[in-house]
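Q: Each structure below appears as structure tokens.
Nothing in this text is a laboratory measurement; each read-out follows from the coordinates by a stated rule. Just so it is clear, the model here is predicted, and its values are computed rather than measured. Cβ atoms are built from the backbone, for glycine too; each structure is taken alone.
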Structure I
Amino acid sequence: MKRNSQTRRGFLTASAAALATPAILHGTRAYAQNKTLKIGYVSPATGPLAGFAEADDYVVEGIRQAYAGGIENNGSSWGVEIMMRDSQSNPNRAAEVAADLILGEEVDIIVAAATPDTTNPVADQAEINEVPCITTDAPWQPYFFGRNGNPAEGFQSTYHFFWGLEDVIGVFLDLWGQSGVAKSVGGLFPNDADGNAWGDAELGLPKPLADAGYTLVDPGRYQPLSDDFSNQIAAFRDANCEIVTGVMIPPDFGTFWAQSAQQGFAPKVVTVGKALLFPTVIDSYGDRADGLTSEVWWSPNHPFNSSLTGTSAGDLANGYTAATGRPWTQPIGFRHALFEVAADVIKRAEDLEDPEAITAAIAATNLETIVGKVDWSSGPVPNVSKTPLVGGQWQKEGDSFDLKIVANASQPDIPLTGDLKLI
């Protein structure tokens, strides 16, 4: 196997000091005669971000079936082994398991998903060790700039597809413009990669909201898993905020929303990223979840099909519900798409024993997937491909909640399924 002598350098342990200090490894590895390619997959199966990985087992089992007959490359059939690892919703743990997959298991490609807490440390490990990497489920700004990316240079081995803050801002403004409420917005931004990016004065929400005539009340960064949002609630109440926005993990939003009720704060529109994505979380809020709004990355109504299996978005979502008895969740589509892209790369790579050839195939991707087109030639910065975004609202129907698409101004090909209502 051809390997650059610097490949897979940088074994990084869980300690902060070791995480920053790459070592150099030499040597090569020989494939078995049946030519098996290894894909490492990292996601938060446990911890506060576990909602993002709720459907992982179902999706990966379907992918394994799709891969079962092998993937053709240059006249040969390659078996594919998928190795799953749990980040435990912890960036240090994500880096640790990624390092083990790269250096211990010697995976050929590593993929990861679910917020910058997972994508960034995994991608950093891959970049240091020159291992091809594909990630998703994190807005591109906290992924790219959170890793100190330079738009003039980009990264060598790591590629990402998802939407950006400009898209979520556009969707939120679309939602709020329909509401007719006062343009005073309370912002909830944690002291983490997402919160710092969304709240950034130059790259985040403040400037576009001001340009659109909104006043943003930002009480400052709070620590994730906070148990007291009294200061934020008081600031929002004093400013007569009729809209609340931000990006929060589900436990934090649950605490904020319960304390808002206790303290008599009742905004008319609540549009929060990340926390309001998952049906199980929405159910935990009870009747007070009715009317909450959020971004929608993927749904059964998205007009896309899998390049790997031909399955429609609706059939993939309905298949999950039929198999598990649980409602569909947005990450289902993006998990499937990760492995669609991986399969396409495996088919096209000039030499699957050369990491640089695999990386070149990733960079050349132009693929219609179940979440839309993935094409890294289109920017907005190197190593990033954008996917479409619309806005949704949780509306109670009988004893359950349904996520209605109520804002699609920037993506009219994704159909509306409901009308916005005030809380």
Structure II
Amino acid sequence: MKAINLSQAVRFFDPKQALKGQYLRTWFVERAGSPRRRLAHFLQPHRPCKVLFVGHRGTGKSTELNKLAEEIQDRFHTIGFDALTVIGRSNMRYEDLMLALATQVTRRCIDDGLIGRPAAEPLREGWQALADWWRQMVAGFSLKAARELSTIATLSTLLGEIEIGVSQSAFTREQMNELVDRQMPDLVRWLNWVIAEAERHLNPKSLLLVVEGLDKVDLEAARHLFRDRAATITALNVSTIYTFPLSLRYSPDYQAVQRHFDQHVLLPNLRLRHADGSDDREGQEALRRLVLNRLNEDLIHPEALALLIMASGGIAVDLVKLVNQAALFALERSDTAQRIEVGDAQNAIKELRRELAANLSLAEWRLLKARHGDRRLTNEPAIETLLYKGALIEYSNDPSWCDVHPMLWGLLERYGEDENGEPHAGDR
């Protein structure tokens, strides 16, 4: 399925949607350096392991994880969710994450038919004890489903209401977090009971949890989760993949984090150039296929396509966003526009450049200019921040190197210093 007009192109290039289902099978582009196949061999049923999946925001981790789940579905039943979406705040605590794990996994196991209310003892007693524990946990909260948990469906409803309550009310969230912190051993125990029941139902297959969104949380929140509370978030008796911020890979804390995980894999960005500045044809062709798998080639001028590919910096979601915006600019230019022209591509780049540059300080511009000159990748806190903001991009050759996002190159001189150390007149 390909877009046959620009209105379809706007829909097909949605930067907020990872590929799944039929779109995954028709639009997916295989990329050099993907750890997906290695990870598929590492994951084994009934051998719980914990994995860090590392990569730039927008590099395509969600799509690769969806592809992995599809390829190992004969051995694993995958339950995945975006923790940032469920929790609703980027400065989350470990209590937020563990509550989200408990509600999401239990609800999905119920909805997917992996646990039920069995007639035989002692399973019936275990189910009733689980329901009673959740009812006691939320006693005093204004939740409609809290009074009666006579069916497994009402437990699923209650857990959904808990998620809504903590995401919409700071007061409810703080109260619930205090309860979760005090009850953490019981929460882990009951969640492991649910997992064991699900795996008994799935046998010989196993359960696999994929927790996304943690690569987008605040850096201090990420340190709290992965460094300070790693023992808790890895306490479940099930294989789990956590997305992890690339910027913390260059932090001194990374060595401490690694000790709690069985495997850590990196999804590299698609390279447009090598460190010496020469073109990387393989990376450019992969990005070209990413676009042309989704729209007819006659909908975009060849020079416009080349311009958007190079402006993306090899970040897949940035290229999707650029094509989306370029199509909108083309339609703004004319309701009957037949293709994306070079001017539309340039307008899209300008729009996203403003977005990327908006939160950079003068000191960060100076550091970006220096890194553009030497392409050295080091582990200073300022480098972590620029990687987190997406202004600096890591490329994984041997050795790894970095460069400024290409959309910012044209601004590096403008935000430099003059001979007196003062910003140029054109600075913000």
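Q: Of the structures labelled I, II, which one yields 25, 15, 6 when semi-axes √(5λ) of the Cα gyration tensor in Å, for residues 286-325 alone is computed from its coordinates?
A: Going through each structure in turn, the value belongs to I.
Q: Given that relative contact order in percent (Cα under 8 Å, 6 or more apart), derived from a single structure, equals 24, which label among I, II identifies that structure?
A: Matching structure: II.
Q: Let me ask something additional. Once Kirkwood radius over Cα pairs in Å is calculated for every structure in I, II, which label goes with the largest value?
A: When Kirkwood radius over Cα pairs in Å is computed for each of I, II, structure II gives the biggest number.
Q: Computing helix-only ellipticity at 222 nm (-39500 (n - 2.57) for each DSSP H run of 4 or more, over all residues; to 500) gives -15000 for which of I, II?
A: II
Q: Assuming 5.2 is distance in nm of label points 7 Å out along Cα→Cβ at positions 230 and 318 as calculated from a single structure, say which of I, II it is.
A: Comparing all candidates, it corresponds to I.
Q: Quick check for you: by distance in nm of label points 7 Å out along Cα→Cβ at positions 222 and 390, which of I, II is greatest?
A: Once distance in nm of label points 7 Å out along Cα→Cβ at positions 222 and 390 is worked out for each structure, I has the highest.
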